[in-house]
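**Q** Pasting the structures here.
Each reported figure results from applying straightforward, stated rules to the coordinates on display, with no laboratory input. Here the structure is a predicted model, which means the values were calculated and not measured. Cβ atoms are built from the backbone, for glycine too; each structure is taken alone.
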Structure 1
Amino acid sequence: MNNYKFQLANHNDISEIVSIYHSLVGTPGCTWDLDYPSKETAKDDIENEALYVLKKDNKIIAVATATGNYSELNHLQWSLQKPSELYRIGVNPELHGQGIGSIILQNIIKAMKEKGFDGIRQIVSKTNPAALALYDKNGFERYGETVMFEREWYCYQIKF
């Protein structure tokens, strides 16, 4: 991980984080828009100590939210007993295809293991080929399908 720094985000990072969110709007399969995720979303995630950033040369190049405090996916069937949930993972589009998604994802996995979770669960848009490839490549398994937020999703999980 030469030259990369993985850490919890802080309030000074919000504008860079939102900039990454907005830069991904309109990319293939992205379900975000200019209203979500927002500055308030980032602020809440920071206050819950759930928003992580990956920096290179002191610039944020990737973001991800991971926590055990959400229960948005509890109604779905999972095999994990003490799961964390992964949300809002994004990489600066200028750096797509360089393995940055795998770097932040592997750091999230390590952080969630250290917090005592037995795995990570999430939903991934069926129309997001880059995200689907990222999770497949990093050992996540497809664990079903669901419809939420008026969209179709695959349920993905990884067990530690």
Structure 2
Amino acid sequence: MIIYSPTHGKMTFEGMIDRIIQYMNANNYEYKIIIGTDSSPRKNGEVEIVTAIVIQRLGKGGIYFWQKQKFNKIFGLRTRIYQEAMTSLDMARRIIEQGEIPLILDDLEIHVDIGTNGETRAMIKEIVGMVTGNGFPVKTKPDAYVASKVADRHT
């Protein structure tokens, strides 16, 4: 798995974890990790999915990383939204399973790229239920900025 950082370029998942630990150990602040995913169909039939991992130093900025994946077939909107949410959940699980980052579950939040306006409004209850059922706090648009702004920037 290749992870990207605006300041450090390409790195491994383990490299990202090391960088997060360094960042969180630098000062005595409160932190939140927010994960969000966005997707974009391409003309060649691929779908690009980008997952952003934001480490927010509460009240003092933050850093972020992203992972890009490509799939060879175009999904319908419903399938793409589910894939986005599942990709975010998978990343959250990997970060927690790593066990080296000092966090409690409430410190890790999932942002989903759905909202009360547009085509995705019919899926809000399903997707929010899936994420909260996996034990994570969830935000939707307009509060889901990691999915709708940060990940979207790299699709």
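**Q** From which structure (1, 2) was relative contact order in percent (Cα under 8 Å, 6 or more apart) calculated, if the value obtained is 21? It would help to have the intermediate numbers written out before the result.
**A** On the way: 1: 21; 2: 27.
Structure 1 accounts for this read-out.
**Q** Work out which structure the value 15.1, 48 belongs to, where Rg and Dmax of the Cα atoms in Å was derived from one of 1, 2. Show your work: numbers first, answer last.
**A** Numbers: 1: 14.6, 41; 2: 15.1, 48.
Traced to structure 2.
**Q** Of the structures labelled 1, 2, one was used to calculate distance in nm of label points 7 Å out along Cα→Cβ at positions 8 and 80, giving 3.1. Name it.
**A** Numbers: 1: 1.9; 2: 3.1.
Comparing all candidates, it corresponds to 2.
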